[in-house]
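Enquirer: Once you scroll down, you'll see the structures, which are given as structure tokens.
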Structure P
Amino acid sequence: MTDLTDLTTRLPQERKIVTDQLPGPASAALAARTSASVARGIAPALKAYIVDADGGVLVDADGNSFIDFASGIAVTSVGASNPAVVEAVREAVGHFTHTNFTTSPYEAYTAVAEKLNEITPGDHEKRTVLLNSGAEAVENAVKIARNYTGRNAVVVMDRAYHGRTNLTMAMTAKNVPYKDGFGPFASEVYRAPMSYPLHDGLTGPEAAEQTIWQMEKEIGADNLACVVIEPIQGEGGFVVPAEGFLPAIAEWCRANGVVFIADEIQAGMCRTGDWFAVNHENVIPDVMTTAKGIAGGLPLSAVTGRAEIMDAPGPGSLGGTYAGSPVACAAALAALGQMEELDLAGRARGIETVVREILEPLVTETGGRVAEVRGRGAMLALEFVDADGHADGATVKKIVADCQAAGLLTLTCGLNGNVIRLLPPLVIGEALLRDGLTVLAEAIRKNI
């Protein structure tokens with residue numbers, strides 16, 4: 001097992017609730033201000049307002065210290081105030097905060113592109129474009145694929161999540177809260193079945209056969225620009241496809257001139273125990289999207305792919321005012337350096353070992369109410385069902401609330417809200433990790 005010894009941190013790595021109730025008075029006052037000023041469509045999961053964060057903890061305005069099993073949704077993998085990232089940002093803003101790379105270029109953008117071209121799978125020639133958000137990266141990847149192939153159709157998977165822009169809402173499966181009332185959506189987006197071993201009982205090749213049949217019969221390869229797939233689904237439930245599914249889909253795409261796009265926005269950047277989740281089966285995408293953990297908390301995303309595909313759109317056709325911000329690029333170079341220096345992929349594998357040790361026995365202990373502990377590295381989840389085997393989102397809500405009251409932040413996912421996902425910072429220490437998992441296990445036992 002990889003060493004999960006505590007790294008040097010500013011804040012005590014401890015869980016501590018000092019107020020009689022949550023939120024405490026300072027956070028409650030901030031919540032009242034938020035209610036009076038922020039649109040109700042913004043709904044924070046944690047009912048406490050954070051004033052400091054470091055390593056694996058979040059400290060709120062009342063002095064409560066929470067164990068962070070969310071990482072800002074897989075963003076603060078190197079920690080929420082990693083010293084190398086902080087120093088890189090400080091240095092960058094001391095020179096300039098913005099110029100717009102498409103008007104006045106700077107080295108940091110190029111350096112990030114070079115690094116992504118180096119670490120993404122495959123030894124072919126690559127190009128990268130930098131953007132702001134994951135949804136923007138996905139949208140640009142589709143634009144590039146359509147331009148390159150001259151085709152329009154886009155295939156995404158059941159339960160997929162790709163963002164909240166108009167095109168990516170069409171690509172996202174879950175209606176509430178992501179799509180309801182926001183249509184009409186972009187056209188030429190089609191959904192195909194994704195391998196879901198817990199429920200479909202199929203091998204990877206068998207599941208791929210179904211997916212390919214549907215793409216061929218309902219869409220037609222000649223109409224298809226790209227297949228966009230999360231190697232491990234995120235919002236859809238942290239679903240890990242059966243071995244052999246991804247390679248079969250990628251091979252079919254290659255044989256039919258379809259661009260295979262791996263959406264590694266949540267799974268990438270060492271989260272699953274390697275740079276990218278596709279590396280587990282040596283799948284080499286034509287194009288890959290990244291974001292979230294790439295810049296240590298600053299907004300940055302990227303599309304990286306084969307040079308001939310990425311260079312298809314003409315000069316001036318890609319970009320954006322803030323795309324590839326110089327400050328975010330500086331943060332990214334520091335964060336990527338920390339991932340290598342601290343072997344965060346190795347730490348992710350160590351986190352998985354501890355999580356499985358503590359949580360997998362609950363599958364048997366709960367009589368299958370915890371239906372599965374799944375995932376890879378530090379991207380892990382528990383799926384919950386009721387006594388009849390149906391999705392049990394109600395129990396999950398109670399477990400998450402109990403965890404929060406005890407000082408542990410966890411998130412849910414899945415179309416039925418019956419999955420608890422674990423995304424701790426990759427820098428979390430073993431003692432803090434075990435404490436958080438103990439809180440979670442106790443909350444599960446209490447509610448089942």
Structure Q
Amino acid sequence: MTFLDTPRPTSTPVGGPQLAQERKLVTSIPGPKSRALSQRKAQAVSAGVGITLPVYVVAAGGGVVVDVDGNSLIDLGSGIAVTGVGNSAPRVVAAVAAQLAQFTHTCFTVAPYDSYIEVAEALNRLTPGDHEKRSVLFNSGAEAVENAVKIARHFTGRQAVVAFDHAYHGRTNLTMGLTAKNQPYKNGFGPFAPEVYRAPMSYPLRDGGLDGVVAANRAISQIEKQIGASNLAAIIIEPIQGEGGFIVPAQGFLATLLAWCRANEVIFIADEIQTGFARTGHMFACEHEGIVPDLICTAKGIAGGLPLSAVTGRADIMDSPQAGGLGGTYGGNPLACAAALATIDTYESDHLVERAVAIGAILNERLGALAATDSRIIEVRGRGAMIAIELVDPATGEPDAALTGRVIAAAHAQGVILLGCGTYGNVIRFLPPLSIPDHLLLEGLQVIADALAETLAVA
């Protein structure tokens with residue numbers, strides 16, 4: 001029996017243009033028009049800009065992406081967790097169009113506007129904790145991380161920052177230093193910003209299922225011995241690691257780190273850039289363990305696809321920098337602010353936190369059934385609509401990046417947008433838009449099941 005033989009839960013997709021919610025292949029993937037555009041890309045765009053799936057998009061919405069050749073692909077990537085409300089979600093389109101007709105830019109630090117304040121108010125309300133908060137807006141996740149570190153250093157008067165094994169925090173100089181993985185993110189781009197240190201992460205699959213409290217104390221011991229709490233401005237951590245492989249730390253790891261930070265006046269920064277905004281079945285992943293960070297970085301799902309990011313945190317910390325110390329020409333652009341307000345409205349009005357939970361139930365059930373019959377899937381993990389499978393060689397238990405690549409390539413060829421991740425390149429991640437209808441999600445999972453079966457047959 002295949003996935004598609006089983007009953008389909010009901011769903012109401014939201015967002016996007018009125019596109020047929022179907023997978024349809026009219027050419028090979030990529031088709032001739034996309035291949036022609038790839039040739040133009042090679043002549044015009046830096047070779048350093050890689051492409052996961054070279055199909056060139058003309059429309060997207062619900063759970064599909066349509067390319068220039070007329071192929072309709074199932075979207076299990078959401079532009080890396082950006083289009084949580086769906087591509088071209090109706091409220092977002094209307095809000096941006098209205099703002100576009102009024103004005104496109106003044107620079108908030110020159111001549112401000114109320115939508116920036118409204119976004120800050122919404123973030124202060126939505127992020128964990130009932131303490132007094134402030135927010136500041138930027139363009140990208142990396143900018144949010146950089147500024148969170150700036151703020152923490154200014155407030156504490158200390159310089160050192162700790163990030164964790166398998167972490168990903170961005171591609172700027174400082175955030176590359178915080179990022180763990182060398183290839184492709186760091187290789188050849190150093191030297192990196194100083195006073196950045198790394199501590200061991202809780203990775204239950206690969207640290208023997210180490211208890212979360214014990215794993216945290218291991219990291220704390222290293223921090224105290226190698227850096228010293230009195231020199232440490234902040235630790236920064238993803239509550240669920242993204243590029244590192246959708247690693248969910250063992251229960252108690254985050255809480256123990258937070259308690260140590262509180263006791264030592266170290267700023268606890270949560271990087272919720274990939275996990276934020278309903279993705280994990282809470283508005284923020286910290287909420288799964290009752291974690292209230294000092295500062296929280298957001299981006300990706302914040303504005304329905306428009307570039308926007310933020311740092312939100314304790315008022316005393318956020319008010320520490322001098323006037324003019326934070327900002328930027330495009331940070332909190334009025335179009336992005338309009339999009340963010342409409343996006344947040346969509347998350348709340350359309351109950352997309354609950355939708356993420358329902359998507360997670362489907363992913364866990366179907367991927368769990370695959371893992372039960374395929375020993376190459378060593379783990380299914382994640383929360384909500386942020387789920388991954390880790391693939392290994394069952395004979396050795398070693399990460400199998402080659403198999404992962406073959407499965408992803410086979411899914412692409414069959415019209416399913418699928419992303420890999422992980423320090424070892426052996427993790428397949430599932431980040432569908434929360435607007436995806438169940439029948440498309442199930443069909444996409446069946447394509448992946450078939451791809452796994454074909455690779456097993458070839459082996």
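No value in this document is a laboratory result; all are computed from the given coordinates. Since we're looking at a predicted model, the values are computed, not measured. Cβ atoms are built from the backbone, for glycine too; each structure is taken alone.
Enquirer: Using mean count of other Cβ atoms within 10 Å over residues 210-217 as the calculated read-out, with 16.2 as its value, let me know the right label among P, Q.
Expert: It must be structure P, since only it matches.
Enquirer: Ok, one more. If you work out mean count of other Cβ atoms within 10 Å over residues 34-41 for P, Q, which one comes out largest?
Expert: Working: P: 8.6; Q: 14.6.
Of structures P, Q, the maximum of mean count of other Cβ atoms within 10 Å over residues 34-41 occurs in Q.
Enquirer: Given structures P, Q, which gives the highest value for mean count of other Cβ atoms within 10 Å over residues 122-129?
Expert: The maximum falls on structure Q.
Enquirer: Once mean count of other Cβ atoms within 10 Å over residues 162-169 is calculated for every structure in P, Q, which label goes with the largest value?
Expert: The maximum falls on structure Q.
Enquirer: For Kirkwood radius over Cα pairs in Å, for residues 114-289 alone, which structure out of P, Q has the highest calculated value?
Expert: Result for Kirkwood radius over Cα pairs in Å, for residues 114-289 alone over P, Q: largest is Q.
Enquirer: Also, I was wondering about something else. Quick check: 3.2 is what I get for distance in nm of label points 7 Å out along Cα→Cβ at positions 202 and 426, calculated from one of P, Q. Which structure matches?
Expert: Details: P: 3.2; Q: 2.3.
Here the read-out was taken from P.
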